[in-house]
Structure 1
Amino acid sequence: MEWNKLLCGDRIRPIQKREGSQDLRSEFEKDYHRIIGSASFRRLQDKTQVFPLDQSDFVRTRLTHSLEVSSFCKSLGQNIARKILTQIKDESFDPSYQQDICDILQCAGLLHDIGNPPFGHFGETVIREWFKENLPKLRFSKDIDGSGAGSAEGRPLTEILNPQMQNDFYNFEGNTQALRVVSKLHYLVDEHGMNLTKALLATIIKYPVSSLDVDKKNPDICCHKMGYYYADRELFKDIEDSCGLGGRRHPLTYILEAADDIAYRTADIEDSYKKGRISFDMLVRELEKRCYEDQSDHVYRDLIGTLKYRYGKGIEHGVSDPGGYAVQNWIIAVQGRLIYLATDSFAEHYNEIMDGSFGSELLEGTEGKHIVDALGEIAVKYAFNSEPILKIEVSADQILTYLLDRLVPAAIGYDTGNKLRPIDSRMMSFISDNYKKIYHIYSEGKTEDEKLYLRLLLVTDYVCGMTDSYAKRLYQELNGLI
């Protein structure tokens, strides 16, 4: 792979530069302003990160998490670009690329969760499980009165949809949805969504494989999830060819993934402390336990030593909560350490990353792997298994299952010439006119099979665009609860 192609500033719809324009921004800087001014990005403020949304102004949402990831992305980009120039000395890497890399990564951090459905990663699980259970039961027939749509009559959908179409729903991912949001669903000027640069689009595609090629047992992490829908296959090919990827992951994607890991692993601990799920003493005990269980005990000794040192500083400064002071300052120190380790790993594996043979996370095989794994295990024990989280997951299952139960059968018969049942017409009326417009643009000239597939995607597009509050409110209104 070559940097001059990897940093492709082209857009799906070319923009004609106005003569005499005084706009001095690079194409990647323009991407940044398109993102932060979008409603799709603003909706992240009302989507769960870990803890259910409440009145606290401290606990993170998807929006604040994305801002943190964006910040770490930029820091990593600066460090790594500097190493390429001064240590690796890749002659093909022009000094001007340093700023481009930072701008692309900063934007990628903002976008990495923009396709997530309401209620966090559990929302993704509910959608996947719903389709695994229900898609084989659904049928479609083109009747005069529409009575066969979604009913016991007609052909099973699993006989109509090709294997990739079906697997798209069985392997549903917020990462995959992000590409649809920014390239199609965010209807700004036309059907090309935000019309972002191809280098940025390539960076947010974490897994460059279709749903047919997902293999969670493959040692190459690039195959563990799908990266694009059947509906977006031509877009993916365009991005891949323009950036010279050849079926491989964009090098900046490794940096984005590392920034995300650093942000959420450390934030989960800090939020857990603020929510009273874990105390300073409990955190120390958890780390001490790993000293005896893990061969990398020196890593945990360093972590414990730094944590206790920060606690002592809190007492020395006379703060009211030395434990909180220690945890927050310790988190910052851990983040700095992880950024350093990820930077060194990128430099160490530079040739493998550039030839597409590197199939691990940047922190894999480093001390950072022990750190993020420990933080993740502690978060699962004290945060993810806490009562508030379990309650929101039960509620999420109820809400999303209810909506899919009613929206999918309605969408099956939509735009087919069939007469929809009154309840189905009403359910379809809730879907945004912009989403419907995108469906009609991209379904024009397609086969009936692909149109059916696109109607199912219309439902997941609508559901993923919901905030937590909107999904909850719609469920309550449809059930006469408010």
Structure 2
Amino acid sequence: MYDQNYLIHHLRQSSVGCENAIFASTLDGKRINYGELFVQAEKIAQVLVNHGVKPGDRVAVQAEKSLEQIQLYLGTVMAGGAFLPLNTAYTTQEIEYFINDAKPQIFICDPSQEKNYQKIVTQCGTAHLLTLDVDGQGSLTDEVKLTPSGFKPVSRAPKDLAAILYTSGTTGRSKGAMLSHQNLWSNCDTLRKTWRFTSDDILIHALPIFHSHGLFVATNTTLAAGSSLIFMAKFDADTIMDAIPNATALMGVPTFYTRLLKQEKLSKDYVSNMRIFISGSAPLLAETHDQWRAKTGHAILERYGMTETNMNTSNPYDGDRRAGTVGFPLEDVEIRIMHPETDQPLPNGEIGSIEVKGPNVFSGYWQMPEKTKEELREDGFFITGDLGKIDEDGYITIIGRSKDLVISGGFNVYPKELELLIDDINGVNESAIIGVPHPDFGEAVVAIIVPMQNETLSEENLKSHFKDSLAKYKQPKKYIFLEELPRNTMGKVQKNLLRETYKDLFTN
């Protein structure tokens, strides 16, 4: 029945004949099996088609995390549409931009926002506005209840559009990365094999589902393996600790692990049934990696991905998971390090621009052919905008974003190098290095530091610390102390906000 729709066919294969197997359970005791999951998705697909969704049409959603939204994702793909999840933190003004840019046939929001968005939806030409709340209730669900199952998924080929994910837009207006059926399936199938997921696995799912990590890594990999989810609305350390004895795997961002380390009952015995801990979406400090191994006996498996490419690399399942690295390219993925100015390949050990090629790489940016041409080379390699290096053993290390590179007095300063040195100083919890305009040097290196609790640090002591151990052009010209660094929902430090805040530090 599903064999004409490339992604749905493959996501369904592992659970055929296992309809009673549990796909997900929630903290309030709700359980949904694979049979129910796909039947509900069929009904949603029929509702979407009834509202005019045709192959290639966008279905946009800004709603709280729910199992019904997972069904909406599958139903959208069944209907031949492109699923477009939007961050629940986006403001009305930001949502207006996305709706106007993507021109979805249907926009789905929380019932509390329906009046706010009705005018925008009408002005932007979106035909229908439906609602869905955190409990899975709303006008969408009301229609689903009146709709029969048995929808036959629309025929879609590997290269047809399955989803659009908008990038964060830290260097300009947000861009919609177009992801095909093949992009999504090839990647989750590779992750299933690389991380050894089977139908026996139970994954703790505490990630948002408007992002690649929670939707296409955690959810798709679970579907590909026919395994099960413990489905949580959000991250809560106590709740995750309660779930660990009944789970085998956890996917999280570094913040998950730093907060779980503070839990008194975390120990080797307590996590003895856990098979794997995976981290991504932001760099994992080597210190966190080491602390986790010491306390649990597990080495966190760190990987590297992007909105435009899904996952690119992974530390090995078997073998040395090296702290501070993101491991090796995944199966069928090629990675090269290029000189940022000459576009020539660099030898191992040298820092350059990371480029990626493979079936996971997106087809381009929605309605932005020129931007697509800038970042997708003719030979199929995507210019990630990340800086990195490959060591003699083939492990890849991410140094930072190219836009975060500081050029002071004509010399390149790599923030990651300084951040690692500063983080090793007693009393420092974490740090962020930024470049801000400077009348003499072009850019000045500025260190933003979060001290450990009850620790007192001074600019004088830190300057003295690096006086003889660090090249002068690398030494921060200013140290700023904050209680915490600004982060987005996936735990990434928002250096763009820091640069904006301190842009006039040396120019006023």
Structure 3
Amino acid sequence: MSLLLALPGVVGLWLVSGGRGLPLRVARPLTAVTAGLALVLAVAVALGDSTVDRAWLPELGVRWSLGLDGISVPLVLLTALMGVVVAAHAWVEVPAGGTPATFLGCLLLVEAGALATFAARDAVLFLVAFEVVLVPMWVLVGRYGDAKHPRARTEAAQRFVLYTAVGSTTMLVGILLLVASAGTADLRELAGGAGAALAPGTQLAVAVLLVLGLAVKVPVLPFHTWLPPAHTTAPTAGSVLLAAVLLKMGTYGLVRLPVATVPDGFGRLAPVLAVAGALGIVWGGLVCLVERDLKRLVAYSSVAHMGFVVLALASGSETGLQAALYANVAHGVVSALLFVLVGGLKQRWGDVDLAVRRPALRETSPRLGFVLVLGLAASLGLPGLAGFWGELLAVYSAWAPAGDRPRAVFVACAVVAAVGAALAAAYALRVAGIVWVGDRPDPEAARTPDTVGVERWVLGGLAALVVVLGVAPMLVLSVTADAVAALRGVR
């Protein structure tokens, strides 16, 4: 466990400090080897029972406590896999704006911070790991973002920092109130009843602070406005980590903190959160119907998909928790596939403006065209692909929420979410019609180079995983089942 976190953390820190002058021919293989070893260690930790529990700040009762359970294992494996994806993608694109070693080091630091977040068993340690991710991601967006639009890149980075800093401060106050009231920072003790024993008013106050802070990271409507600019200007690797890893830290935090530790307080907020999630689904879908920038469109689709996760969590049922955890992983894989694909198209075309008429991708680049159709189909929730089960189970859990939830509110949210799923089909078909079908081939038009080399392997691997998760959802659901049952049993 210690090596899993230290390996990408130490190498990444060295690349952005003492090794920032390292040439690309050395920094790139070093990053790839580090990410590969981290994936091997993540698998070993997930299969074994590796834990760390040492005193860290004994005066405050804070411990260096790390370990995995069924809730965190899929996210740790997803994070390690995305580390390999972005390290491999460095052979396709290393953006200008700074030294290549700094860029690659920031990728590893984001991975290390996310792994620590998912493994933390102490509330204060969770917060510290959560914050570690913000600085390298800010560097990725602000320094290595779209070179053609420096002002937009700077504004997106500033908005990212402003929103996440406010959210983190709110979450900090909530964690401190929780720890001070319960007398422990151990997440296992808090989930085992120490948090539920708090007075109803205290539980509600803690839940409000934690939900507000984490809603920024998810993001939940109306705190989502930082995400599309960040995605639009970020480099491809940054967008992959942002969608597949950072957003999952927010939803994981909701499960690990308010849902598990102050269930009564969270239950009182659940209807509001469900309404916000349902509105986010519809809002994201409506924006995607008219959005011209393909990368920004994928970003808004993430807002819609995370709405399904939030709706499932708010339902309070065991099915809802399972749906949220599965949809987390599924969206991570699908969004990574789409952002790698769109990043490749932007690199080839110079922009991804849907208003520009181009030859049909199915004619000029059949492999890219196939991956585009697969990613769009998964995004709209086509049966047999990864996105289907998360959306289906989320709508079902809202239709049949826990007994302490207002059923009329959740049934209405389920209906709204179903409408949002129809909107997803509409905007997916719109994109397919513009990009995949396109105009009739023009003999004089420049052909779009098809995917080859490392990019082909990255897209192929992600595409295969989209199909595998769609065909065999129990690969995730069976891992999370016991932990979710235990959590519901305690509650």
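Bear in mind these aren't lab numbers, they're just calculated from the coordinates by the rules spelled out. Note that the coordinates shown come from a computational prediction; the quantities given were computed from them, not determined experimentally.
So here's what we get for this one:
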quantity	calculated
Of the structures 1, 2, 3, the one that -8000 was derived from, the read-out being helix-only ellipticity at 222 nm (-39500 (n - 2.57) for each DSSP H run of 4 or more, over all residues; to 500)	2
Parent structure of the calculated result 20, given that relative contact order in percent (Cα under 8 Å, 6 or more apart) is the read-out and 1, 2, 3 the choices	1
At a computed 43, 27, 17 (semi-axes √(5λ) of the Cα gyration tensor in Å, for residues 82-337 alone), which of 1, 2, 3	1
